[in-house]
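Every number here is computed from the coordinates shown, using simple stated rules; none is lab data. Computed from a predicted structure; not experimentally measured.
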Structure 1
Amino acid sequence: MTQVADDQSHGVIYANGQGRVTIPSPLRRATGVEPGTPLAVYEEDGRVVIETRAHLADRIRRDVAAAWTGAGSAVDELLADRRAEATRDDAEEDS
């Protein structure tokens, strides 16, 4: 049995005996989920979350961009760190 709200943004679904669930068609239409659309499913704070892989990737990109505090390229920063580490190692070997 599936119940979907009039606004189509949420509903109640039930897992069958094999753990399968069916996403109601109004929710699929509202979110652009079509047959064959890859979905990511994971646990977050005790909840089961289902989202398209594209949506997950976009959200991760936004989160990373918002958290980035470095200047310039991450690759340039990593190379600078590695070069500094190599210089320290060389100095230790010489002493």
Structure 2
Amino acid sequence: MSLLAVLDEAVATLKAPLQENDRAQGWTDELRREVQEEISITRSVLRRHGTVMARHLRPRFDEWLDREDVRPGRLRHLVDDVQRLLLEAGTAM
């Protein structure tokens, strides 16, 4: 799956209402919206300017979610995958 496809999937997933399990893992509606917005902005940059721009991005979703005390679960894994793929794309250029 391409980087942009993963970002598309992440944005779509984060746009959906939180499930009860998500809330139990520490997600709030505000946090979900903020993370979705950041990923959406990143996706727009990469679409407009090409994936070569990934080398200029420094995603720190893991630190953000750690500060918010978000525990592992489906959304945390999805956001972690986004960060990993962005970092890999940035170093592959």
Where is percent of Cα pairs over 18 Å apart largest, in which of 1, 2?
1
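Given a value of -14500 for helix-only ellipticity at 222 nm (-39500 (n - 2.57) for each DSSP H run of 4 or more, over all residues; to 500), point me to the structure among 1, 2 it was derived from.
On the way: 1: -14500; 2: -22000.
Working through the options, I get structure 1.
Out of 1, 2, which structure matches 37 when relative contact order in percent (Cα under 8 Å, 6 or more apart) is calculated?
Working: 1: 12; 2: 37.
Among 1, 2, the structure yielding 37 for relative contact order in percent (Cα under 8 Å, 6 or more apart) is 2.
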